[in-house]
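Following this line, the structures themselves.
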Structure 1
Amino acid sequence: MIRALIIDDEPHSTDRLTHLLSAPEVHAIEIAGTCHTAEEAFTMIEKEKPDLVFLDVELGNNDAFELLRQLPEINFEIIFITGHEQYAVKAFRFSAFDYLLKPIDPELLFQALERLSIRLTHQERTQKMETLLYNLSHGEKNNKRVCIPTNDGFTFAETQDIIRCEALANYTVIYFSDQKKITVARTLKDFEHLLEDCNFYRVHNSHLVNLKYVKNYKRGKGGTIILTDGTQIEVSTRRKDDFLKKISGF
């Protein structure tokens with residue numbers, strides 16, 4: 001049985017989530033308590049020691065991240081709840097934390113609960129939180145820390161250390177500047193959306209590159225780029241003009 005807390009400053013949101021968690025599709029979730037302020041939340045977390053916390057990002061005059069910074073340790077999973085599609089949402093994606101937008105979509109809630117079956121070690125949970133807080137405090141910077149799901153857990157990396165991403169059917173191969181590479185069960189489009197604000201550009205259907213590592217461009221129908229590691233990649237004809245604008249302003 002997973003013991004869960006709901007922390008939200010809007011009682012109607014708490015009531016709705018409580019109702020959704022009582023649906024037949026939800027298994028083994030016990031609601032240990034609900035609260036509406038950061039002060040109540042701090043006390044309840046210490047007392048109840050939950051396995052899972054549904055945490056509203058905005059808690060009156062406080063926010064969830066300040067609450068999390070005050071906790072001596074975080075030994076529970078977190079699903080963030082927010083009513084605003086803003087830069088913080090992308091920070092959740094970088095750190096691989098689940099989040100739900102208000103009003104909560106039942107199907108997305110059920111999917112988030114299914115992902116809880118992948119249990120994290122304490123170290124991985126700590127790294128996820130550090131990644132999230134770092135990206136929130138460096139919201140306007142191109143370099144981010146990213147949490148990449150792998151077969152046996154997560155890899156944590158900085159986006160500036162990624163040279164390129166290559167599509168492999170429904171998988172993506174990520175190449176790093178230290179010559180390491182990992183294969184991830186996510187599409188290239190997922191990484192395109194994630195990295196679009198970090199100077200990455202999709203030069204071809206199968207290649208997303210970090211413009212920082214482009215060494216040369218050879219003219220042609222679409223042209224060819226040469227990366228600092230020697231990799232040569234064709235530029236799609238339809239992306240050529242946009243790519244040249246991007247690279248000239250980089």
Structure 2
Amino acid sequence: MTAATNDLRGLPHARARERAVLCLSGGMDSTVCASLVGRDYDVYALHFSYGQRTEAKELASATEIAQLTGAKEFLPLKMDLFRRIGGSALTDASIAVPDAPEEEAIGAEVPVTYVPFRNAHFLAAAVSWAEVVSAKRVFIGAVEQDSSGYPDCRPAYYDAFNRLIQQGTKEGDIRIETPLIHLRKSEIVRLGVELGAPFHVSWSCYSGEREACGVCESCVLRLRAFREAGARDPIPYAGAKAASNPQQAS
């Protein structure tokens with residue numbers, strides 16, 4: 001395709017795409033969300049370093065995902081409050097990250113990896129940026145099915161937050177969108193494969209930064225999703241858990 005046929009700037013029928021803010025953690029779900037939203041919007045990606053154990057790895061992953069999915073801007077923000085507050089195995093060094101329970105028990109109760117009211121802080125910052133860049137949509141890859149049971153990943157939570165936005169912003173017309181929230185993890189993997197999502201630079205592990213541990217809830221859910229989707233997970237896993245990753249076993 002020549003530059004002349006590829007460049008639509010200045011043509012009367014060419015329309016600027018809507019802008020959207022994306023909360024981009026660097027995990028599997030946000031990677032698929034980035035690929036999905038990037039098809040239809042000019043994406044302004046926002047990443048949070050909040051004292052989590054894998055902070056450096058997640059930032060590196062989010063940075064690459066933003067580049068590979070064509071984000072217009074990437075804004076990394078750093079907040080220290082969760083590390084100082086503690087109360088979560090992700091941010092408090094005195095609380096160990098537990099191995100996942102039996103798969104059928106995942107999500108039965110809120111685990112110690114829950115970061116108290118974290119997503120409210122993320123969404124507040126995202127809505128603030130949306131007001132500044134004139135975006136009417138804020139996307140987040142929250143998932144209710146096949147998840148750890150975090151209370152801030154439920155549809156009712158986002159419905160309530162949208163009501164707050166209506167009352168607390170200048171125009172009241174920004175909306176949080178959760179396009180993956182009703183999908184199973186295996187369905188998210190299949191969608192990501194279809195979209196060409198850059199799973200190879202994503203990161204889901206709660207504790208490892210060079211290799212995924214394969215035993216925390218996030219790793220177990222991810223491995224199960226790829227297995228059920230019949231797809232290969234391209235990230236490295238430590239020890240015997242590599243055998244349960246189809247890519248490593250092939």
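Every read-out reported here was derived from the displayed coordinates using simple, explicitly stated rules and does not represent laboratory data. Not measured: the values here are computed from a predicted model. Cβ atoms are built from the backbone, for glycine too; each structure is taken alone.
Can you say which of 1, 2 returns 2.8 when distance in nm of label points 7 Å out along Cα→Cβ at positions 153 and 193 is computed? Of the structures listed, the value fits 1. Given 11 as the derived value for relative contact order in percent (Cα under 8 Å, 6 or more apart), which of the supplied structures 1, 2 does it correspond to? The correct label is 1. Comparing FRET efficiency 1/(1 + (r/R0)^6) of positions 57 and 233 (r between Cβ atoms, R0 = 25 Å, to 0.05) across structures 1, 2, the highest figure is found for 2. Comparing distance in nm of label points 7 Å out along Cα→Cβ at positions 89 and 209 across structures 1, 2, the highest figure is found for 1. Of structures 1, 2, which gives 19.2 when mean count of other Cβ atoms within 10 Å over residues 121-128 is computed from the coordinates? Structure 2 accounts for this read-out. Which structure, out of 1, 2, was log10 I(q)/I(0) by the Debye sum over Cα atoms at q = 0.08, 0.10, 0.17 Å⁻¹ derived from, given a value of -0.31, -0.49, -1.37? The correct label is 2. Which of 1, 2 yields 3.8 for distance in nm of label points 7 Å out along Cα→Cβ at positions 105 and 129, as computed? This value belongs to structure 2.
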